[in-house]
Structure 1
Amino acid sequence: MQIREQLEKIVDEAIAAAIADGSLAMEEAPAAALERPRDESNGDWASTVAMRSAKMAHANPRVIAQAIVDHLPANDVIKSTEIAGPGFINFRLTDSSLQGVVASVRAQRADYGRGNIEEGQRKVNLEYISANPTGPMHIGHGRWAALGDSMARVMRHAGYDVYEEFYVNDHGTQMDVFGNSVAVRYLQLLGHDVEMPEQCYGGAYVIDIAQSILDRDGSKYEDMDENERTVAFREIAYKEMLANQKKLLERFGTVFDRWFSERDLYVLDENGQSAVDRALAVMDERGYIYEAENATWFRSTDFGDDKDRVLIKANGELTYFTSDMAYHYDKVCRGFDRLINIWGADHHGYIKRCEAMMEAWGHPGMLEVVLGQLVNLLRDGEPVRMSKRTGEMVTFEELVDEVGVDATRFLMLSRSSDQPVDFDIEVAKKQDASNPVYYVQYAHARICSVLRKAAGDDAEGADELAARVIPVDVDLSVLTHESELALMRKMDDFTELVALAARDRAPFRLTHYAQELAGLFHQFYTNCHIVGEEPAVQNARLALADATRILLALTLGLLGVSAPERM
């Protein structure tokens, strides 16, 4: 049990006891209400329960606080208490309670901090990136890749059942435009005097695709009917771009449970109905679809949208929203408790109609949209606008090529999703304390070095070395130095941190935690000699270092970042 949970239980018992003997004139016991004091000199934890109970108990908060303190049961958690200010109860923890955190981390290892989510809230569909397969992924896609993948990892650790999904926008006019763009470039490479149409994809990558087709198939498509050639090139280019996306994301450590093709929404079942047909039929049955101006509309204004939304245009063409409606209905039918979508900030205006759609189906609040803000790419503090290689935008792949997966992930996750990220390429490449991911990884590698030094062995990995040099029954009672206690306090924060980061969809908090934990270890390493101390002290400090290593690796793992043993 986490220290906070133990302390809450102790305070709850004290309140109940004070009520039982008449010391507090209340019919029911309020919650302990623990929080960290802003000033660490005030203690490890503080309770505001006395102030919140003043009206209920018809008494001064300080009198209530004293009654609670007087009824605290005997325990091994609280070292001392102090009533401060208008009625705060400040608690200082025993050294032994903090030392127990070390034992817990080392015993539970990768399971440390795991939580449980109740049925009916647990099963989550998390959709993110969903880049069109018509061009390279941009830097924003990289941020959403890091955000979505880490969010899934953190939520799983907190007890959610997360299903990760990539929605492939492979249906509609943009795909035909893409195919035609490649076809024109192909003909140009064959020497034909044809101009790119006004509506086209004009990036250099289109020429690269056309060249690869020419290199592989020669002039095979030169005399083909124009429409047939466009369709052929659309499929070839689509498969190539999708394969590139999958390859890059796999390299980035992001693996989806499903790549959902928009085209599947239009496949007919044995009854001659598509997913789009089924979604529209259900919406129609509920009375939220009507005909006007030769078009088909969704009554989204019934649910607070600023206007009704067209589903089928007068010319019979379906809108993008129709596909989105069918896709979300498919998710609903798959039995998820919650749908989370990560979108770019430019999709903010799209949220209300989707919320209206969910409410119309009888699932208000089921859809949650997380907006990912932009990434400002810098080099030594100066904005980077163009790729040196292509003269166009810097792609996600180029960034990973230059700075690596770990730095890209960590820095993309360094801020809340609703804030822009300033990503300095040169900082990401530095191997010193100015680079936050290097700083954290170095702490992990330093601990591994300490274990190798203690064992006098370079051959084994850190887990094996720790098992060999640290006694199973190691005595942790000697860990009383303030640097040791500070490190253990930070370890105890982890369980609650994961729960809150999962609840708030905020994996960025783990980057801050990792830096703080690494910083406290570096201080401990400076202030407390480890190898060479008398055996009891060396063994205890090795155990503390090992617990820090385990927790650093776990935190980095939840961010999708590696924990190297040597640097």
Structure 2
Amino acid sequence: MHANSPLRMDISRHIWETRYRAEGETDIRASWRRVAHAIAQAEGEGSAHWESRFHALLGDFRFLPGGRILAGAGSGRRVTLFNCFVMGTIADDIAHIFDALKEGALTMQQGGGVGYDFSTLRPAGMEAAATGSIASGPVSFMHIWDAMCATLLSTGARRGAMMATLRCDHPDIETFIDAKRDPVVLRHFNLSALVSDAFMAAVANSCDWPLAFPGLTEPRTVPARALWQRLVQAAYDTAEPGVLFIDTINRDNTLRSQEQLAATNPCGEVPLPPYGACDLGSLNLTAFVVSPFAADAHLDLGALADAATLAVRFLDDVIDVSHFPLPAQAREARNKRRIGLGITGLADALVLLGVRYDSDAARQLAAQAMRTLRDAAYRASVALARSKGAFPALDRDAFLVSGFARRLPDDIRAAIATYGIRNSHLLAIAPAGTISLLANNLSSGIEPVFAAEAMRRVLDADGRYREHQVLDNATDRWRRTGHAGLPPALIEARQIAPIEHLRMQAVLQPFVDNAIAKTINVAADTAFADFANLYQQAHALGLKGCTVFRPNPVIGAILREPARESAACCDRSNETG
């Protein structure tokens, strides 16, 4: 590695070498050149101009494209550049179930994670009218998917990831809730219960809750509070399942007139229709901090808006140059042109600005940055629609009355009405875990800094785990400027009250048309009542989903502090970066 490589940390070099380096590349700058050249090919005669601009955007980790883009673009391999997909609806018969399994295998073979809604499968014990056979239930079929994933991606530095969802009124919801209490099963799945507003109202009012399925002649009811308690207790004990507030998701969807969302990608930041895909990238907020650690430190919002404008074009071009595992995925992506531009390094940027993560000032800064990103992204997409055309599925009137579009500034709404818009969705905040490690251990996504110094466990190329000692990016920069100890504004995750995590997510959600991947890490001794309250607060705050991690014996640790063996942190990324 060249002496002045941008990859300052051992773990960053390891991540690059095992996940993103293409044959013949000796430095990450070569990776940036490869990616910029490949994506700019979508621009036709103007490709040389845009290649130069894309290369500048990638330089010094200002913009971090999704891991599949960084690994696959220009590599010569027939792979998808989309991190994740939601697969087609699973029809409730054995032939279609195994067709869906095959589609998932083909998608994962090309590098895409997959999400499925298993709510369409009949519950265990229900008789199939045509054959007289007795159904084994959706969870039993999930085990087949899990085995497929384990077999297909049994070695290497990147593990496959899947999401499974189930409606809260499905008769097998209790089995689903408890499915991961066994520490050796369904390890390739993240689980999320689809929780409706009606169910939350039933919980609040202590009502009975019906569990039903089409054709089930004897539906049963359970006390809503008992079911909710069971769900939250499983999350308390095992970190699974997460919760997706599905009515909030569908209310906010800019395409709610033409699609019903019932699943997300594996990390939850992009709710998608059948065969929908994640086209992701994150702007590194630390790159836009002027005069870090100084009294006049500030965020350059103009530069952030300019970078967002260019990043939208980059991600839109990805749609046109990527391979797709299935024709249905290509049709869906090109018909709606969904992208997901977000931020990473929020916590480190706040440290550089001298602001504590759990303060009102931090939330105001974060919201200001995300509003800037939203407005720049939407204006860029309108401009692209004027030059390249709007996304084919656009119904302007229906789009503009959707929950999210109603919150857009008047000038953007007027521009969409006049010119259309290039992309149906533009914004998502991903975990950005692996790409943030690549960028010299940035704080990932909107998560707080786990610890100034920690031990990080990552997969090696041989499929084994290796531990690296890591230093938080802002702390590293502090010490490189000649200071000792820790930056004054640094606050570690264990010092932050869980409700502050929710408040940060809540101030950003109004500016995000997809969703936000956020794991609320709480201490092992957190009282169950306090833990449960986080989920109810998440619904009340209008969040689209909630995942809370409490250290437990079922899940191992990804991060730990060297001197605190009991400290643990987990996200739901499953190495999808």
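Values quoted throughout were computed directly from the atomic coordinates according to the rules given, and no laboratory measurement underlies them. Given the structure is predicted, the values throughout are model-derived calculations rather than measurements. Cβ atoms are built from the backbone, for glycine too; each structure is taken alone.
Which structure, out of 1, 2, was mean count of other Cβ atoms within 10 Å over residues 287-294 calculated from, if the result is 12.4? Of the structures listed, the value fits 1. Among candidates 1, 2, the computation of volume of the Cα convex hull per residue in Å³ that gave 145 used structure 2. One of 1, 2 was used to compute mean count of other Cβ atoms within 10 Å over residues 87-94, and the answer was 17.5. Which one was it? The read-out comes from structure 2. Distance in nm of label points 7 Å out along Cα→Cβ at positions 311 and 343 was computed and gave 1.0; which structure, 1, 2, did it come from? The read-out was computed on structure 2. Structures 1, 2 were shown, and helix-only ellipticity at 222 nm (-39500 (n - 2.57) for each DSSP H run of 4 or more, over all residues; to 500) at -15500 was computed from 1.
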